[in-house]
Structure P
Amino acid sequence: MAGGLKELDPNLRKYLRVNKLPDVYEALLSGLAVTCPTDPLEFILNSLGRLDDLGLDAISWDMFIPTNMRPVKKIISESNLDYIFNFDEYLLPTPEMYHTAYGQYNTKLKKMSFNAWMQYHLKQMKKVKDTENKLHLAEYKYYSRKLRVHLCHWKAWVRYRKGRQAMAFQKIQRVFHVAVGRVIFEAWHNHTLDAKRQREYFERLERGENMEEEDIFGQGTGEARDSISMLPRKVAVKIFTYVNITDIANCACVCRSWKVITQASLLWSKLDFYEVKRRLKFGVTDQVATRLLYKARPYLLHLNLRAAKYITQPTFTSVSECRNLQDLNLSECSALDDEMLAVLVKGCLILLYLNVSHTKLTDASLRSIAKYCSNIQYLSLAFCAKFTDRGMMYLASGKCNKKMEYLDLSGCLQLTPDGFKNLANGCTNLKTMLFNEFPTLNDECVVALADKCQKIKTVSFLGSPLLTDEPFKKIANYKNLTTIKIDGNHRISDTSTKLIGKLCPNLEHVYLTDCSRLTDATLKSISACRNLIVLNLADCIRISDTGVRYLTEGPSAIKLRELNLTNCVRVGDMAMVNIHKRCHHLVYFSVCFCENISEAGIDLLGQMHSLTSLDLSGCNCGDQGLAALGNNVKLRDVCLSECAGITDLGLQKFAQQCREIQRLDISHCVHITDGAIKNLAFCCRMLSFLNIAGCKLVTDMGIQYLSGVCYYLLQIDISGCTLISDKGMRYLRKGCKKLKKLTCFYCKNVSKMAVHKMSKCVENVIYSAEDFAV
């Protein structure tokens with residue numbers, strides 16, 4: 001059929017094309033193929049009749065197929081129709097089609113060529129990179145080999161140098177060991193000679209030989225040499241800074257070089273008249289003070305005139321001329337009044353620290369301070385009873401209100417809540433407030449300050465029994481609080497301490513003495529303070545072993561350095577076990593009158609090698625416990641007062657181990673005799689404080705042992721030692737040249753004349769005239 005249609009006339013073929021005979025043919029074939037009628041001829045006739053009615057424009061390939069049977073795609077393709085009707089001649093490519101095909105083919109060839117060129121270029125680039133990498137690797141290997149060669153040479157040189165250094169070190173070490181050996185041997189030789197002399201001295205004392213007229217307390221070397229003048233000037237001046245003004249004046253009279261050294265400005269930047277007032281025949285007078293102030297006027301920064309009762313206007317005028325003065329202490333100066341203080345503050349405009357406690361100053365003085373002392377940071381008005389609430393208003397409105405950080409109002413009972421409110425309105429930057437010995441202080445006063453002063457770090461309420469939990473709840477809001485002191489308060493409870501322990505994580509010092517309502521819950525709350533260093537719970541009788549366990553199990557036990565459990569009668573050996581396990585940095589520990597602590601608990605304290613100060617007064621400490629304490633060779637201060645179980649044997653064992661002990665209190669240890677004092681004096685030569693009050697078996701022989709060896713003794717208490725006589729006083733006067741304080745109550749065999757002689761060479765002699773023999 002196709003071959004027949006090819007031979008048709010072109011006009012006929014055009015006719016077939018125009019009248020859409022191929023489309024009619026496609027529609028009929030599609031209908032026949034899908035519907036598969038039983039009478040195809042009738043189907044064709046019906047379809048043509050329908051086509052005649054609709055017209056050729058409505059023809060489509062699926063118009064003779066029912067709607068429910070219409071397929072999605074054509075079942076007869078156009079290529080088959082073109083083949084049947086020989087319309088493929090129209091499919092022959094035209095010139096435009098040739099041109100497009102050529103363009104596509106040319107583009108494809110270009111792409112192929114470009115891709116081939118790119119592959120070649122990339123391959124060449126890879127070769128270049130590989131070559132460069134090989135060159136870098138070769139250079140690295142060459143450099144590494146070069147370094148290895150140099151390293152080998154350097155190692156050989158280092159071995160050579162180390163060998164030379166080792167040889168030099170061995171020679172220097174040999175010389176050093178020889179020199180140290182000589183020093184050690186010389187020190188040992190001197191120590192042996194000294195021990196031999198002391199042993200011979202003690203043997204002669206035991207034989208009862210008369211040694212009163214002999215100079216048995218050491219002899220000079222025979223050399224007159226001034227070592228200080230040979231030192232560098234800075235070192236010499238530094239040495240003289242440890243000397244008070246009286247000794248500096250005496251040193252200036254020794255020689256010319258010392259006089260030049262004593263003129264250094266550093267030595268005159270601080271004058272402490274309180275320290276030397278006992279050494280002055282007539283005390284601190286205007287003549288002495290004005291002369292020294294005139295000399296130190298350009299350099300003076302710190303001045304202490306505490307308890308200078310004989311100074312008057314000339315001295316205060318001289319002080320006002322010290323323009324560089326920053327620290328001034330006029331405490332207990334009876335001559336100080338409002339007029340004199342006004343003169344002082346007008347002249348000393350850069351004062352930072354001012355102490356006028358125990359004086360008769362009024363509101364006028366506070367007004368002068370507020371007007372002229374614009375830089376003052378420290379002010380103590382303790383026990384000044386003359387000023388009123390108006391004075392607090394002057395301070396709050398003065399130039400110093402924003403710079404003041406420290407204020408002491410201890411004992412100022414005349415102040416009312418209005419005064420504290422006036423103070424709080426102006427001095428909002430206060431960091432330290434002291435209200436000690438203030439029995440009239442109530443909650444309203446403290447709350448007024450707590451609401452306004454939000455920078456408080458230290459508060460002290462020693463002797464303020466009227467305060468309740470309310471003000472301390474306010475104080476607990478101070479996040480920067482580091483120190484809190486409360487004493488003699490029987491109203492504060494665990495509620496306050498729980499808030500303080502929870503809200504004040506930076507607490508370092510806590511003093512809660514004689515607060516009878518505090519229980520173990522307080523220790524549990526305080527144990528959360530990680531920076532706690534000092535904890536004083538003396539006379540808190542409800543504290544028990546459970547509270548100590550809470551404390552040691554908390555994070556505060558790690559840094560705790562001082563712990564006072566005096567008169568905590570419920571504390572026993574279990575507390576000692578917990579403290580021994582956890583408190584590894586404890587330096588000071590006091591368990592006075594804790595009668596439930598046995599010898600076993602004291603043995604544990606002897607194993608705490610961090611302890612340097614220990615107070616076991618009134619405890620059940622005997623010879624066994626004292627011997628166990630001797631295992632801690634770091635102990636420097638030990639108090640064993642009223643430990644009746646201690647005898648000569650226990651003290652002897654303790655003294656033989658703790659040879660560096662400096663302060664020892666064995667008062668009222670009634671079994672102590674001269675034998676124990678002998679061992680103590682022979683072993684513990686660094687003693688500076690000794691209390692043997694109430695040791696009734698100690699005689700003049702024991703004092704002779706001490707005076708012959710303990711040259712560094714500064715304080716001694718022999719009260720109640722009835723067997724000590726004037727002979728013992730004579731031994732102390734000859735042997736203990738550095739003695740500064742002597743207490744001798746109830747020494748009935750000591751005469752008044754002997755005490756009078758002692759007062760000439762000892763600064764402070766405390767006695768009662770009624771106890772002396774006539």
Structure Q
Amino acid sequence: MNNSMKKGFRKSLATGGVVLSLCGTALVGVQAAVMIQHPSIVKADQVAPSTTNITVHKMMYDTKDAKFFEQNKIKNDGTDKSKELPDQITHYNPNTMGKVEFTLYDITDVVNEKFNDGKGLTGWTNSAADQQAMNGRVKYISESIQKSFNNAFDATHGVDPAKLTQEMSKNEYLAKAQKVATKAIDSNGDITFENVKAYDASKPQKYHYYAAVETKTPRGFVTPPSEPIIFVNPYTNPDGTGFLSTTHLYPKNKTQKLNFDLTKYVLWNADKDGGKKVPLAGAKFQLYRGEPGKGEKVGGVLTTDSKGKVTANNLIMGKYYFVEEPSEVAGDEADDQARAAISPIAKNDVRNKLTFEIGEDGIDPTKLQGSLVNYGPTNEEKKLTNGIGPNQSLHRGDFAHFNSKTVIPQNIMGSAWQIDATGTNAMTEPYHTFFTRDEPEKNLKDVPAERHLVITTPDGKKLEEGKDYQILNGSDSKWWVNYVVKGLSEADAKKLQDAANSHDNKKIEDAVKGLTTGSVSDLVAAQAGKKLNYEYDEILTDDTPLDKRIVNTITLGWNDGSGYKEIHRHDDTVTYGVNFVKESSDFMGWGIAKQKLEGAQFAVQDLKTGKWFNGFKENGKKGEKDIDWVDNYSDVKAGILTSDKEGKFALQGFSEGDYKLREVKAPKGYQLMNETVNFKIGPHTNDQTLSNPIEIKNDEKTSMPFTGSQGLLQLGGILVAVVVVGGGTYIYVSQKKKKADK
């Protein structure tokens with residue numbers, strides 16, 4: 001074959017910037033000219049193949065290398081170029097970047113219909129004008145198909161599959177074309193169409209024209225789809241010495257990995273930020289690939305910025321989920337009041353809802369975003385409100401009046417999240433467990449009829465028992481307030497009722513913790529982020545030991561869907577005592593002749609209230625003896641304190657404070673005290689005065705002079721005896737000395 005004929009075999013065709021080497025179009029022109037000049041020449045033998053294989057090698061490069069490929073195009077001449085590809089390009093990987101399909105269209109008849117001059121795409125001479133006209137046709141076809149692609153693609157959302165199908169069905173070259181086959185690329189990025197028609201004497205130019213079109217493109221990963229390749233079959237080899245049995249084509253795409261933006265919010269309770277949802281900076285997230293609870297970490301920990309946002313980069317195909325990690329702003333401890341509570345759907349377990357998937361079809365990049373709301377922590381407060389003094393002391397038998405405040409969680413009706421990738425904008429189920437448990441310690445007693453429980457909202461609305469809460473009374477003074485009362489299943493309702501009827505602490509606890517249905521009432525739900533106010537009474541028993549802290553504990557228990565949690569709050573009270581001794585006044589403060597006096601009687605006045613103690617009396621409603629007070633000391637009967645034979649008497653079970661002792665009856669032979677005695681009761685006064693009792697006597701350290709006629713006679717006798725004994729001793733010593741001097 002001479003050089004001019006070789007050149008005829010290597011006619012070239014520009015298609016969308018990719019150069020395609022065609023079979024010998026000039027040969028067709030030469031053959032046509034010879035046949036016109038020599039009509040007697042019969043048909044020549046066929047040397048071109050009737051069918052060939054077409055292999056498409058899908059290539060990809062990163063968007064950052066786009067400029068390189070604008071300047072260094074891959075020349076499609078039908079040959080295998082796997083060893084000639086630049087480093088910036090690689091085979092498309094459908095396992096990471098999504099599924100790609102190519103459709104091979106036979107556009108021969110459409111081309112000849114559109115261009116009815118008999119030239120098609122190959123009936124041209126080697127002249128520059130013919131070559132330009134031929135390339136113009138190819139360019140027109142390529143641009144027409146590309147326009148259909150462009151109508152279904154934008155840089156923000158990627159290719160819209162439904163719209164692409166619609167556009168392909170309307171394209172002037174593809175709508176009437178014969179679809180040879182549609183195939184997906186394999187794991188190496190390749191497709192082979194076997195036995196594709198090539199030389200065909202029935203066609204005007206005896207060749208078939210094809211369009212290799214990328215008809216399935218994963219959204220987001222490819223920007224934009226590869227340009228269609230228009231080519232003639234069969235292909236002449238580069239040397240012009242024969243035909244290719246397999247034609248290799250190299251379409252390529254700019255590709256990118258995807259990003260996911262997650263925004264974190266926090267909804268604090270009403271006492272912080274006004275209970276408004278605000279972005280939370282400083283929250284930490286870890287992205288995992290796989291199924292919730294079983295995935296593998298992708299990259300490092302991400303921290304939300306000032307707008308509450310984190311971005312996970314370089315995402316490929318796969319299933320993903322975010323897990324929130326403990327941080328300075330969010331935690332998972334039950335009693336952490338400084339940080340927001342990590343959402344129950346953001347943990348590394350099967351309950352995780354922050355999931356998304358990038359499948360083989362890719363995804364609209366604008367869908368790769370979501371949000372999560374964390375909530376201010378629930379809390380419980382407890383305070384004894386009627387205790388006296390800094391140690392909150394009470395009298396035995398007193399009501400211990402408690403105030404508790406329960407914070408209703410902001411997510412009591414469910415936790416919110418949104419994942420645009422899955423179209424999810426949802427709430428978790430409401431809390432099925434939310435209750436308080438009150439546990440008075442020994443010597444602090446609960447009497448349901450004397451509890452006087454009132455629960456109110458911040459604006460003063462009173463909750464109704466049976467509608468907004470349920471009371472379950474256990475044993476040993478334990479009692480529960482269960483708030484999950486609405487929408488209970490029949491089984492859960494029966495479980496609660498059976499537990500309430502049993503008064504068994506374990507059955508009650510198991511019942512309120514084990515509910516799987518229901519929610520709080522509408523009124524309680526409306527208090528989300530606010531505090532319910534409890535007022536109620538417990539009773540200090542009449543055998544309460546002195547100087548011992550008597551504790552009452554309230555427990556708040558809940559389950560937000562991630563497991564049971566509880567916190568405890570307590571307050572306490574105490575009761576005190578004091579001891580006295582009644583003695584006679586001594587002689588001139590020398591301690592001579594001091595006696596313990598029995599039978600002295602006293603009344604006690606509370607200086608704060610002015611009331612007089614009238615003893616502890618049985619209270620049938622309380623089931624305990626409680627203190628009785630009267631207005632006048634003359635009315636005191638049961639409250640009289642009487643000194644025993646050792647002169648001792650005591651007060652026990654009193655609150656801290658200042659009191660007054662008034663003698664109402666002197667011991668026999670003694671005159672009443674002409675002044676009262678003030679004293680204090682408080683921490684450790686009982687122990688301190690047990691070994692060193694307060695002395696009630698007539699000396700300058702007290703205000704109770706020791707008087708009485710019988711006492712004066714005794715004192716006079718003592719003085720006479722002292723004088724007589726002293727004088728006798730002096731006379732005896734003096735006489736003895738005189739005898740010794742003689």
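Here are the numbers for this structure:
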quantity: Per distance in nm of label points 7 Å out along Cα→Cβ at positions 288 and 432, the highest-valued of structures P, Q; calculated: P
quantity: Label whose coordinates, when relative contact order in percent (Cα under 8 Å, 6 or more apart) is calculated, return 10 (choices P, Q); calculated: Q
quantity: If helix-only ellipticity at 222 nm (-39500 (n - 2.57) for each DSSP H run of 4 or more, over all residues; to 500) is computed and equals -15000, the structure in P, Q; calculated: P
quantity: Structure from which 110, 26, 17 was derived, semi-axes √(5λ) of the Cα gyration tensor in Å, options P, Q; calculated: Q
quantity: Comparison of P, Q - label where volume of the Cα convex hull per residue in Å³, for residues 336-503 alone is highest; calculated: Q
quantity: For distance in nm of label points 7 Å out along Cα→Cβ at positions 360 and 512 computed as 5.4, the structure of P, Q it came from; calculated: Q
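Quick note: the coordinates plus some simple rules give every number you see, no bench work behind them. Computed from a predicted structure; not experimentally measured. Cβ atoms are built from the backbone, for glycine too; each structure is taken alone.
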